[in-house]
Structure I
């Protein structure tokens, strides 16, 4: 009984969204000629954050191209809201102003497919029937290395699909089917700020990705999962606290936003081990200030390797992950990765111990792999993205 009722409520919610959107499209015929919506560039990530490529591009546009009419989709209660208001106009997600901006915007720009829409899934479906006007720009959340059929054309229809590295670009061209000229190797906007002056801390960062199978599970089911067991075992490993004390380091665990509600399941077993209970800290700032990264399959490892810092992959459930979450892509962690692939806590501890003893130097093998993967460093990704968008208009 519960599932049919949930389905019914979902359809009612969708119907309400569609009615509001239809009204916004109708009003938008006139509203798009008013100062509030004329030639609007609408920026977004997920509606509750401003830390990624959309934020850095919005910041660049507001500072370098004030002639562009730009607005950013973010909730008033979000920690990053103040950063947007200081730069320009914010729009509340789900408000009728949001529907109007979405209907009227000349350009819609996001790190996620339909991140600027009132509902990602519903409006992706509408867009497949060409019911979403305006130019659509997919900045990406990171460098794509898994195979993701949901990004195939015509499942998604975008006018600009930004990628960063040569192998990524070729994989998307070969398999994703987008029209000629849509996919462009411009580079991630946030990379413009990776080499700004910053202070490093004696800090190790653990930053895993999420698991689709665990997103909606109970706390009890989460604590029974291999995901919890392997990360909890790593934090409780007797050598972890010893190494942190010996080298005067801190270990910071930052869970993915989809896993954030389970942060309380992890208990800090030592004052030098800190569990981030919220997602308020800027991820790029964490990367800049940390000296070493442990991840599983998060694409954030590309940023860390681009910075020239040591990292390791804690791939304790690799077969399960690629069977239930994403499909394997062109990048093999063992053959192409920028650090060792560890399956057990002991291996992770050994890697940390070796890097601490070697003053956090990156082994030659992984330096060579990173050099071969990334294009030469540059700091004009935002400028190139604006030029590519303007070429669409």
Structure II
């Protein structure tokens, strides 16, 4: 590929600078909708390249266009900037651990942001040309429900975009390797709240009460049967309850009970089926006991379906840039959610799993001791810069 050597040499010279940026972001994390300093750091880095970023997009989002040559085509890449409300428990020997109590980058968003700044630097300064424009999206609030991608899309950031990419840290793969999944890639993440309203009473006279806890228990049992009864077993889906609240005393029948949980599906049809089945289950269970019920479903990220053409482009580019053995095909979708899927409703989209595992130290995402291997930065910046250029060059 014509850009490979040019990019590789330039990006390698940026390693120390990008590692320092990643550590700065890791030390100073900000939760969803509060990414003021992070957005400022990003905008400052872009202006230092002579670029003119748009700030304040959908809250604290930052967007910049890099025109690399003549042509109307626009390709895009997105990075999420927010951290999680988790206490950083890494040892004091880790100099870049979070300095903010109860907040840390436990999902790699500091890395994602650093990589996108690196892509901006590579494309702006490496002297590469391609027929069109690269649009870089620094997104707030990916961890929120609903996620910040909704606001970014509503602000028009996807207008004219013919394809969009993102990377996500994968602690099961080493630096320099990527995971690719064609088709369904991540799940929808919808949260539900079911409130059962009965009539409280003394436990010695249950016939005078409407036991909301008993009704909620019937709904709970039914919830765990929905997936098997309503969804094709060849499709990925899960429904579960994470919290139950009800009752006041052991000798009193509860007049109210609340169930809270999640619906996750890898395809839009299953998402609709399970939501409707949940409402029906709650209504019929309550009616049978003479109780009232309300069901609220907060839609989070939709399911992400990776575009097969973009996946093929990433694979071809990775083999050229990172070498043989650098690509691992992922056999199953993740049941985690990613609001990057929102952009996929506007243009072909591709989420790349990026190897970030530290040697001999597997730590899962959202762990209080999570960190990434900084050696993942240079390969990722080189790869994604080349991917964007390749997509611009492919009519």
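Please treat every number below as a calculation from the coordinates, not as lab data. Computed from a prediction, not measured in an experiment: that's the story for all the values here. Cβ atoms are built from the backbone, for glycine too; each structure is taken alone.
The table below gives the values:
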item: Percent of Cα pairs over 12 Å apart, for residues 293-340 alone from the coordinates reads 62; which among I, II; result: I
item: Entry that produces 81, 47, 40 once Cα extents along the principal axes in Å is calculated, selected from I, II; result: II
item: For 0.85 (FRET efficiency 1/(1 + (r/R0)^6) of positions 85 and 333 (r between Cβ atoms, R0 = 35 Å, to 0.05), calculated) the corresponding structure among I, II; result: II
item: Winner on mean projected area of the Cα convex hull in nm², for residues 101-172 alone once structures I, II are ranked, highest first; result: II
item: Comparison of I, II by distance in nm of label points 7 Å out along Cα→Cβ at positions 61 and 325 - largest value held by; result: II
item: Of the structures I, II, the one that 15 was derived from, the read-out being relative contact order in percent (Cα under 8 Å, 6 or more apart); result: I
